[in-house]
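Derivation of every value follows stated rules applied to the coordinates shown; laboratory data play no part. Note that the coordinates shown come from a computational prediction; the quantities given were computed from them, not determined experimentally. Cβ atoms are built from the backbone, for glycine too; each structure is taken alone.
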Structure 1
Amino acid sequence: MFHGVITALVTPFRDGKIDDNAFREHLNRQIESGVDAVVVAGSTGEAATLSFDEHKALIKSAIEEASGRIPVIAGTGSNCTRESIELSQAARHLGADAALLISPYYNKPTQEGIYLHYKAIADAVHLPLITYSVPGRTASDVLPSTLGRLAKISNIVGHKDATGDMAVLTAILNETAGNIELYSGDDGTLMPFMALGGSGVISVLSNILPQHLKDVIAHIEREDLKKARICHQQLAKINEAMFIRSNPIPVKAACALLGWMQDELRLPLTSLDDEARVFLKKEMTSLGCFSI
């Protein structure tokens, strides 16, 4: 259903509030760069610190500004199934094209609990749903066998895998049998992910370098592995910089260095430290970010 580069948008803040103008400008910048879709109010968008009203307002702004030019995927995941249903219903009402749902965090559910969580949302909300596994953040994981069961639910259309583990991806491909699209949630392993049969990437890095990610995917689709490897290797250091501290600390700093928004995060996240900022700016400079 969705393919290519999907940017996990940052959420600009100013004086503690969402900077709606900067958000809309950033979204337009992404559309003009040719990304294939965007995710709003996901992990990179600091969804964990948004109130329900802010969460819905951000989704509304994205849908209004995109105005049908590209799909808008709303982050509506939670560790509370009822809360996820409420947010997903709101996203559908506002006109989102799909919802991205992180696996339930903190509760440490069983695989049966994870399956029933997603099934309950799918039954309650008639919207394409993308499941999302990032065990480093959630202490839970959607195992390949569970995805095989979920892939049989008609409105579960995709899965974002942020493990960076190609053995896991291979197992998911075998279990889901082509019934859902698979998206990389780990920019640093995009090339092997696509080469194994991925449909695209839900990317942090594409906030600042969308074309570079598009190039990797284009070379893979043309089966030009040599050019894909070159692009992959060129991005190694900037990917390191993007995750030198917890996401979205570095990417928010990068957007601020480019003059697009304030370098403002919500506690408990704090701004990038000076040592990491020097490294980030060096890698951005080497890739021509400041001449774009």
Structure 2
Amino acid sequence: MDEQDLRLIQMLVRDPRATYRELADGMGMSVQAVHRRLQLLHESGVILGFTAAISIPYLEAIPVTIYGRAPGRTKKEVAAAFDGNELISGVLFGSGGVLVISALLRKVTELDGLIAAVRAGTGMANPWVGIESVRPTGSRPATASTEPLSSLDMRIISSLAQDARKASTDVAKELGVTAATVNRRLERLETIGALEYVTMLHPGFSGDVVSIFQIDIEEGVDRSEVIARLRSKMGAKAEYYRTFVNVPDRFSFVAWNSTLRELELTFEMVVEEEGVRLAVPDIMFTGWYHPTWRDRMVMRP
């Protein structure tokens, strides 16, 4: 992938429903050129698709990252071990047997059972567990207990779960309502922060060196300021910054580099950043996505 592909992916990560015109204007190229790039990213398997779900803060759910090493465990074995687990949303497989597991809890009391399942399914001896920071979205954030969703809301989300870039007119035709009704419902869902769009990516098909950096910062350093500086310096080459409420001196991000030499230069830049105490990059080869209890809420029978 080149720099333009990375910029396009970054824009789609931030707004999967951005129109081709909006993407073209943001990238300074024609609609046809953007359409072709997106098509190639789909065909190569870098972009797996776009989905929608009820948002994590609206459900007051708890996203968790589990990180560790499980040498000798294959993707097939891990997938089979987690196949019936509705808490685990995906696994990234990296160098040296590294696994980065994403999960979503309905309540914190599910954490012990999740860790036990991860240990049993991967053989991890000492998994690192991070409870991800989550910020409410929308101009008038709400929760399921304060502003419940209607059956039509759920049907709209279910339709977009198959393709979050689907036009409102297509959703309306599918559900037997007007496009104006769909747009009005979507506007409300976005206003109360109940809707989340996701761009699904596969790191192994990019042709680049894709790595996850685990960053530890020095005591007393403002984590948000370090992240802001890295965002400014790295631009489209880094995305998916994650912070953790239970580990305030750590954060992670995903980096795309064209070569191992470029990764080395990225690593040197990160470790030299003011406030960074330790940086560990793990190269990711492939990934596995899995529907959770949240996805099943809007799955069609």
ask   = From 1, 2, which structure was mean count of other Cβ atoms within 10 Å over residues 72-79 = 13.4 calculated on?
value = 2
message = Given a value of 0.15 for FRET efficiency 1/(1 + (r/R0)^6) of positions 184 and 216 (r between Cβ atoms, R0 = 35 Å, to 0.05), calculated from one of 1, 2, which structure does it belong to?
response = 2
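For Cα Rg over 2.2 N^0.38 Å, which of 1, 2 scores largest?
Evaluating Cα Rg over 2.2 N^0.38 Å on every structure, the highest lands on 2.
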ask   = Of structures 1, 2, which gives -14000 when helix-only ellipticity at 222 nm (-39500 (n - 2.57) for each DSSP H run of 4 or more, over all residues; to 500) is computed from the coordinates?
value = 1
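Taking FRET efficiency 1/(1 + (r/R0)^6) of positions 56 and 280 (r between Cβ atoms, R0 = 25 Å, to 0.05) from the coordinates of each of 1, 2, which one would give 0.20?
Derived from the structure labelled 1.
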ask   = In terms of FRET efficiency 1/(1 + (r/R0)^6) of positions 88 and 224 (r between Cβ atoms, R0 = 30 Å, to 0.05), which of structures 1, 2 is highest?
value = 2
inquiry  = Out of 1, 2, which has the highest value for relative contact order in percent (Cα under 8 Å, 6 or more apart)?
reply    = 2
